[in-house]
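Presented below are the structures under discussion, each in the form of structure tokens.
Bear in mind that the values in this text are calculations on the coordinates, not laboratory data. Source: prediction; values computed, not measured.
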Structure I
Amino acid sequence: MQYRALELKDKLPAMSEDEQLELLASDGMLVKRPLLIDGDTVLIGFRQAQWEEALCRAAD
């Protein structure tokens, strides 16, 4: 709904990558399926226990 309300279909192509990232960081409802990519680890969707484990491994 936010995507449509902000008319992002037309705006995204003209936005810089920094502007796109700032927009995503400002509104979590724009992220449909979060990704975590770190080395050999790729997580699709959010499962708190998996993310905590992966992020703890990455911090070590």
Structure II
Amino acid sequence: MAIRSIDSETTQQYGLIKATLKKKGRPIPENDIWIASLTVQYKLKLVMRNKHFNYIDGLVR
């Protein structure tokens, strides 16, 4: 298991995800947007029970 750091690419992913969710009218908790941002950036698989992650394009579940 590796530790992933937040960098400028992560913040760009965060902005894109947050803006897309806002357009869809589907806000989710801020911390979950950060989790999704790192997941998309590093092309990781996200294993979660929270259904609101289904609103995020590009996540591998």
Structure III
Amino acid sequence: MTNFFKAEWISGEAMAADDISRTIWLPYEEVGPKLIDTHIPLGSIFNLLVRDAVVSQ
């Protein structure tokens, strides 16, 4: 499962709990290379949405 969240990082480390094995924080531009092949289309949509939101601010 892949989840995306747009947030402003302030401090701290991302930590997985008992329901997931791994979690990471990274800039939206770096999402694509970290995804498994079947999640790449979802990551592309996420990048477009976030990029458009950043540009329109």
Item to check | Comparison of I, II, III by mean projected area of the Cα convex hull in nm² - largest value held by | outcome: I
Checklist entry - For which of the structures I, II, III does the calculation of relative contact order in percent (Cα under 8 Å, 6 or more apart) return 34? => result II
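helix-only ellipticity at 222 nm (-39500 (n - 2.57) for each DSSP H run of 4 or more, over all residues; to 500) computed as -13000: which structure among I, II, III?
Numbers: I: -13000; II: -15500; III: -11000.
Working through the options, I get structure I.
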